[in-house]
Structure I
Amino acid sequence: MDPYQWEEVVCTHKYASKSINSRGRERSLKDDKLRSAFQRDTHRIIYSWPFRRLKHKTQVFYSPKNDHICTRLEHAHLVASASMTIARALGLNEDLCEAIGLGHDLGHAPFGHHGEKILANICKNYNIQETFHHEVNSLRTVDRLAQMDRDPEPGLALTFEVRDGIVSHCGEDLNTGQVKMQKGEKKLDNIKTRQEAGFPCTLEGCIVRLVDRVAYAGRDLEDGLCAELITEKDIPQDIVKSLGKNNGRIMGTLIRDIIEHTPKDSDYICISSEKCDVLKRLIEFNYKNIYYHDDVQKYKKQAELSLNTLFDVFHDFIKKSQRFTDKNVMRKFENVKVYNVFNGFFSDLNYTQSDSDEKIVLDFLSGFTDNYVKQTIQDLYYF
C-alpha cells in the first residue's frame, strides 16, 4: 500500500498529522514512493552520527561499567516505542511519533542534565548565547550539526513536524497531566530557550513530550536498583500498588492510562489525575534517593572539571591555530588525535566568519559522549 494511503486508513483522529500535509523541509529531497515523509525522517535520524553516539551517553550515571544501566539510545527507543503504541490506539501517526521519539535527545550534552548545566554556565561565562538547553541544541543538531554517514551536506533536512516535536519535547507537564497542542504559526529558527519552544504543534509531539516523563521515571528506578543505591523495600508501597513493581509494568500502566483518559478527537493528550499524582511522587522518590545519592553526586565535580578544561583547551587551540590554518601550530600537534578530529568537524560543517570561535567549540563539545570526554582528558594529560 502507498504510504500516504496507509496514513489515510490508520490516522483517523481529527488532529492526526499526515505527512502529505507536512509544512515541509528546509531543504528539499527527492521523492520517495516507498516511504512517507515521516518514515524518511526516522531513517535519516538512525543513519546519523549523533544517533549512534547516544549509546555512550547515559541517563543518570557517568560512564557506568554495568551494561544494564540505561543509555540515551535505550531511552530514545523506549520513548519512540511507547509513543507509537499510544498513537496507534488514538488514531494518530505512529511514524511521526517514532521519528520524534528517536531524535528528541540527539543534542544532549555529555554527563546528562548536569553536563547541560555546565555547558549553560560556559555559555554565560563566554557570552555565547543565552543558555544551553538540550532540546534547543537537538534542533540545532538535526538542522546544522548532524551528518548521515559520509554525506557532504550537513544537517538532516527533517520535516517541520519532527523538528517541532524535538525542540518542544521538554517540560514538566505533571501539574495538570495535560499536554495541549500549540496551534498557529511557529518559527522554529527563532527559538533560543526552552520557554520559547512552547508546546508541540502536533498531537504526536504532545505524546512524545508526555511519554518522555513516563519513560525515564520507571527506567531510572530500575537503574537505582541495579546500582544498589536502593532496594525494593525502599520503594513506597502505594507507588508499587498503583503503578507496578518494575519498569515494564509501570510503563504499561501509564500507557494504558493515557489512552483511556485522552478524550476522542481532543486537541490534547493527558494522564489521569490519580496516575499523574503517583508519577510525580515516583519522580520525587527518584530525585531524593537516586539522583541526589552520594554515589551519583560525587561524579559531578569530575564532570565539571572535565568539560570546563576541554572547552578551554579547544578554545585556546582554535585561536592559536587561527582556525586550523597556521601550519606551524598544526604540525606541532599533528599527533594529538582530538585536534585532528576537531579540524575535521570544523571543515565538514562549513563554518563562516560569522560563527564565533566560542560557538564552534560549544558545538564540538556538546556532541561528545561521556566516554569520549574521559578518553580525551587521558590523551591530553596522561601519557
Structure II
Amino acid sequence: MKLIDLDVIVTAPPPPAWGGRYWILTKLTTDNGITGWGECYASSVGPKAMTAVIRDVFERYFVDENPENLERLFRRTYSSGFTQRPDLTVMGAFSGLEIACWDILGKHRDRPVWALLGGMFNERVRVYSYLYPLSHHDPESFWHSPEMSAESALALVNQGYTAIKFDPAGPYTMRGGHMPALADISRSVEFCRVLRETVGDRADLLFGTHGQFTTAGAIRLGQELEPYRPLWFEEPIPPDNLLEFAAVAKAIRIPVATGERLCTKSEFGTLLRSGGASILQPALGRVGGIWEARKLSAIAEVFNVQLAPHLYAGPVEWAANLQLGVSIPNLLIAETIETSFHQQLIRNTIQVEGGFVQAPQASGLGIDVDEELARAHPYEGADLHLQMQDESCNY
C-alpha cells in the first residue's frame, strides 16, 4: 500500500465560526483506493501559503511511501531540511498528513485508530466546551457579562457537561505579555464568583488566558482566582519562554495547563522537566500528529501529568483527539465545539451525550466527511486562522 495522491480543502465555517476562520483539511489516497482525512491546525502563514507547504511536505516525504511507516515519515519531515527542531508550520503540515495516514490504516484494518494505539483504555471521553452565547444573547456584550456566561454555563451543565471554559481576562496582543489591569483582575474574579455560584460543584471551571501576561502578572491574577478552585489556569504567559511557566506553577494553587501553541514532544519536554505544567494541551493538528501525541502522553505519565487535547479547529482534529483520548491512561478531558457545521461536516458521526463521547467503533477516525459541503464553503479571505490585535492594552 502506497500513498499516491493529496488534496487540500480550506473550508470556512459560516458565522459565528467557532473554531477559527478556516479549517485546513487534508485528503490522502492510496494506490489501493483507501482515502484518509486529516486536519492541519496551523496559522503562522495564510491558507494559500500553508497549502503550498502541505503539498511540498507530501511530495518530498509521503508520496509513494507506505502510510504505516509513520516514524520514518516523521523523522524525514523533522530532520531532512537540516532542521531537527520544532517548526510550527512544517509540523502543522506534517500533522494533517499524519492524521490522514492513521485514518487510512484504521480503514485498511477495519478497526478504529485507538485499537492501533494500544487498544481501549477509556470507554468514553469526558469533554468540555467554551461558554458561547445562547440564541437570545447579544453576541457582542456576552463576552463581558458574567450573568450571560452563567446562563450559558447552566445550559451546558444541564446537558451533562462537567467542565466549562471561559476567558474574561482582557486583551491579548502581538506586543507580548503585559501586567493585567486592576479592571481585568476584578472582571476575572467576578466571572469566577458568578459561575461558581451558578454551577456549584457540578462542574469544573477552566480559566482560559492566551499567553497575554508577564510572569508576575500571571501570578498576580492567578492568586486572586484561587478561592474559586478552577481546575486549571490556561497558558498564563507567552509560550516563547517555557521555563517561566514553572515560576507561575510554583506561585499559585491552581494547576497550570498549556500547550496549544507547542509542537513536538521536545517543546513539551522542557515544560515537564521544569515542572511548568500539570496539564498538557496538545493540538493534534500542530503537535506532530497522533503518534507524537501518543509519545507525549507516555512521557507525561512519568511526570504524573495529564493530557487535555486542545481544539479550536474543525471536526477532523476533534476526531483525532478522541481516538487518542480513548487509548491513553492519563487523559483528563478533551475540548469540544458543538456547532451545526461541525456536525454536518462529519455527518453527525460524533455525538456528545451527557458531557461524554463514547469510544468510536467505526474504522479509522470514525467519521464520515461530507466533502461536498467542505468544498461548498471555501475560505476566500486574507486573514489568518486567528490574529492578535496590534494595539497596545488600554488601561
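Please state which of the structures I, II yields 23 when relative contact order in percent (Cα under 8 Å, 6 or more apart) is computed from it.
Answer by label: II.
Which one of I, II has Cα Rg over 2.2 N^0.38 Å, for residues 118-229 alone, as calculated from the coordinates, equal to 1.16?
Working: I: 1.23; II: 1.16.
Checking each candidate, the match is II.
With distance in nm of label points 7 Å out along Cα→Cβ at positions 166 and 182 derived from the coordinates and found to be 2.3, which of I, II does the value describe?
Details: I: 1.6; II: 2.3.
Going label by label, the one that fits is II.
Between structures I, II, where is distance in nm of label points 7 Å out along Cα→Cβ at positions 334 and 366 highest?
Details: I: 3.4; II: 0.6.
When distance in nm of label points 7 Å out along Cα→Cβ at positions 334 and 366 is computed for each of I, II, structure I gives the biggest number.
Once Kirkwood radius over Cα pairs in Å is calculated for every structure in I, II, which label goes with the largest value? Walk me through the intermediate numbers first.
Numbers: I: 21.8; II: 21.2.
With respect to Kirkwood radius over Cα pairs in Å, the highest-scoring structure among I, II is I.
Comparing structures I, II by Kirkwood radius over Cα pairs in Å, for residues 262-325 alone, which one has the largest value? Can you show the working numbers first?
Working: I: 16.4; II: 11.6.
Comparing I, II, the top value of Kirkwood radius over Cα pairs in Å, for residues 262-325 alone belongs to I.
Computing helix-only ellipticity at 222 nm (-39500 (n - 2.57) for each DSSP H run of 4 or more, over all residues; to 500) gives -11500 for which of I, II? It would help to have the intermediate numbers written out before the result.
Values: I: -16500; II: -11500.
Clearly, the read-out refers to II.
Coordinate-derived values only; no laboratory data. Quick caveat, the model's predicted, so the values are computed rather than measured. Cβ atoms are built from the backbone, for glycine too; each structure is taken alone.
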